[in-house]
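What follows draws every value from the coordinates through simple rules; no lab data is involved. What you see is a predicted model, and the numbers here were worked out from it, not measured in a lab. Cβ atoms are built from the backbone, for glycine too; each structure is taken alone.
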Structure P
């Protein structure tokens, strides 16, 4: 089967020429994947779609880590999917997860990669001046009330159940109700980007349920800066309380201190945080910091 436009397979023999040298003319996004990797299969069509839609603004190179074990080892690929951006002959950024399309576009935009031709669906959220049009966020309690009323009028609408679950979690209330709503979603919505965000928020709430307060966690850290459990929980608490950047700082500090703590919890927590936080620019900035530590 022919490769989609601007997509090619790279090997140890061709990597220098087709990726490093090619990146002197056009950015190259390199996806490291494996046949047995489910998330790799999820991100593959999204990356290929963007490579075609961006009309040559970047090239997509795919590396099978099972077939190219020496190349993967040389580049210190520890998990798949891993995606690296190569520009000007240098690795400039990367991430190790299957991102949704919106976050992939934000990642590309952060590095100045925009579609050569503005196609339908690529800039659907942009304003007349090309900037992102952002409405002010609704009051969380008011949004919960509005969605409860809407769902009462149309109890069969699964999209409203997902919206209500997210609103409950954003408002910091009704965790058990949100969990029931998410468990009842049909398969087509259970994998929606919003559902992934809701599940990540729910995971944060579960980890914090019945635990120490923010002030107690801060006191623990003040007494012992190496208390990784306190730093982890404080990071989650800050994010749940709406202080996203402060929470990310705690999680980044934890990753720097011990990336392997508690079976890789620092990396997992950051990935979940990137799913929860809706500020694309902030997420992109901290994803680069995470990548610089991991790679």
Structure Q
């Protein structure tokens, strides 16, 4: 079973929910869960789960390199590139690596075989085990790299869950391509939001993405009690189950700021997370 924890906007507590769900299942579920931190532009789940990384692997794509001695500047490579990563200007063929998606079409269609492919490293994937036995893996995108999807895709392929192992995916915030790739293949999407107009706006977008992927959705409302009722009304109107509420509480904010987990701040939440997981399992079966 694969559960993706996502949010339409950053700062809603998505990683808090994902890490504490994993910790709550680690003691009472065999085997302990597999945790994938797919927020590759700003991974921070390791700050709470504290894994010891044992393996590391570079991630990249193949980008074209043009041999000007063979190139006739016919322009077929530029015509086939949907991302405008290659251009022919007179007697010069230019390659823009930042725009290349590594599809290989230009190489395959070059009539003079003047294009070869060279690896372009854009990040790394790492994996290890936490003190609680949780299998942990994350991707880290290099600073300045524009595309997170190849790193996320490689991370998901690199780590294969064991039989009966629950997979918890900490997705990036937002609703763009990295989020779609993180959600892809999930059995359930847990959307973390906050009771504010901004939270409602981005929750609408995230729900639309999950439904386009045909994945069932549940909602967690963080910082509950602010007085804004729009999120609750939206969930009722869209038949979205609210599976947990976290109060707007100073003790929680201070503890998380010190690097503590929610279940350490409030141990009774361990059972609440386990009950939420049981509810998710039942909803998937239905």
Structure R
């Protein structure tokens, strides 16, 4: 039985990578790492990805770069699949393939420039913005896994940030947090810059209503979005007008059951499974 969330891990055209070869080829994130564990769970990857985008859209320059230069509004499923595929390649693909993909993304981001309504300019490859994007993604994926799949120790939560450093440097996020405490410090420094925006409401409406999950699970999309909002740090939620979201007991049980089912049901064709076979073959 193939878990329905696994469709989100299928790479879209243009991001096809052989995760199974060459035998023994190392990835940017070390095999057996905390990252290899958390990125293998498609449920928490989806929940954490939504939380990360909420945090990204709260920063005005990042929001402009994401919303004005991507296909989120017109084709959210393809955009999510591309984002998920990029995460899979960064964590599980042979290093050479990951480096090539990141170089292409950096080149594309070099063209993403513009001006905010208050006349400030933004540039997608600005290291400050890259640090925030890298940090929010790492936080979102790790926190979703920690809350809904399996608890992580403080050391494991810090390790996810450290394991992302090779990829962060290739993207140009030279100041990305290396541990949990550095993420918390970055969040406090960035908090005064964050703001509410109608774009955030538009994004959440798309996530709740677009045909993203397969039909048997589509009715759960609003719950997945609520689970994502529940892991947004309260001080950020207050700053951007979301307040604090809490799951009811039955909602937490449902999302935890989904996440743990994703851990239990084998996904033999998924990038993580292929990568593990690659490492065993080496």
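Tell me which of P, Q, R gives -18500 when you compute helix-only ellipticity at 222 nm (-39500 (n - 2.57) for each DSSP H run of 4 or more, over all residues; to 500). Walk me through the intermediate numbers first.
On the way: P: -16500; Q: -10000; R: -18500.
Going through each structure in turn, the value belongs to R.
Kindly point out which one of P, Q, R the value 17.7, 55 was derived from, the read-out being Rg and Dmax of the Cα atoms in Å.
On the way: P: 20.6, 62; Q: 21.9, 70; R: 17.7, 55.
That value comes from structure R.
If relative contact order in percent (Cα under 8 Å, 6 or more apart) is computed to be 27, which of P, Q, R is the source? All intermediate terms of the calculation are to be shown ahead of the outcome.
Values: P: 14; Q: 27; R: 33.
Attributed to the structure labelled Q.
If distance in nm of label points 7 Å out along Cα→Cβ at positions 219 and 235 is computed to be 0.6, which of P, Q, R is the source? Before the final figure, lay out each step's value.
Working: P: 2.4; Q: 0.6; R: 4.1.
Checking each candidate, the match is Q.
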